[in-house]
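Pasting the structures in now, so scroll down.
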Structure 1
Amino acid sequence: MNKLAHKLQNRALRKNRIRSTISGTAARPRLSVYVSNMHVTAQIIDDASHVTLAYASTVGQKAATGTMSEKAAWVGLEIAKKAKAAKVTAVVFDRGGRVYHGRVKALAEAARNGGLEF
């Protein structure tokens, strides 16, 4: 198995392990984060009713420029604004199998600064 396939397989295992313990409810939905090579996406999901309550992404956004960490921080602020509009104050953070460092940490801190509690 080559190195990239091994990294992806390990990330998938971590993601599945995290998702087996984390679940979003109506009172405390799940903030799911996805980071690709070019874009950052965040969703607030109520797993009990299978509904996405808020969504923010850098795809197609002119306002999200700069480094990937700056893009992640922008997405964190946007998801916090949209969460307030959806009357969500507390969430469960799902880092999607990634390490809580760099881009994921920038998004989380920006969301906290925007008013989300987790």
Structure 2
Amino acid sequence: MAKILVVDDDPEISSLVQYTLESLGHTIKVCDNGREVIDAIKEFSPQLLVMDVMLPGIDGYSLTAKISESPDTASIPIIVLSALEPSRSMFGKFTQVNAFLTKPFNTDDLIEAVKRALGGQ
């Protein structure tokens, strides 16, 4: 099973994602703002990021850009969660972004996106 970093400032969404993915056997760490993400990646070494776009500190787009530029983190797949459907096109240029789920999302869609991002794990 995988280590997954969940980044969302909405506790309900974080809890839903955490519960859904832990029920599949994954280990979850939650960050509630963008500033903590880079340190959390270094400490936790996640195999997948599930990240909101609108975050306090550093937004999800800027984080994705930063993560994709670093050789240490460029291979970590990312699933983007957003209530802002128009922001989907902004993430198209990042090969790391495996899925874009619009809030409110279906947990079955999240599970499928996670399985695909992890290569069927």
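No value in this document is a laboratory result; all are computed from the given coordinates. Computed from a prediction, not measured in an experiment: that's the story for all the values here. Cβ atoms are built from the backbone, for glycine too; each structure is taken alone.
Give the label, chosen from 1, 2, of the structure having the highest value of distance in nm of label points 7 Å out along Cα→Cβ at positions 28 and 52.
Of structures 1, 2, the maximum of distance in nm of label points 7 Å out along Cα→Cβ at positions 28 and 52 occurs in 1.
With distance in nm of label points 7 Å out along Cα→Cβ at positions 44 and 92 computed per structure, which member of 1, 2 shows the largest figure?
2
Where does the value 88 come from, among 1, 2, when volume of the Cα convex hull per residue in Å³ is the thing being computed?
2
Matching task: 24 is the computed value of relative contact order in percent (Cα under 8 Å, 6 or more apart). Pick the structure from 1, 2.
Label of the source structure: 2.
For which of 1, 2 does helix-only ellipticity at 222 nm (-39500 (n - 2.57) for each DSSP H run of 4 or more, over all residues; to 500), calculated from the coordinates, equal -10000?
2
For the read-out mean count of other Cβ atoms within 10 Å over residues 12-19, a value of 12.9 was computed from one structure; give its label from 1, 2.
1
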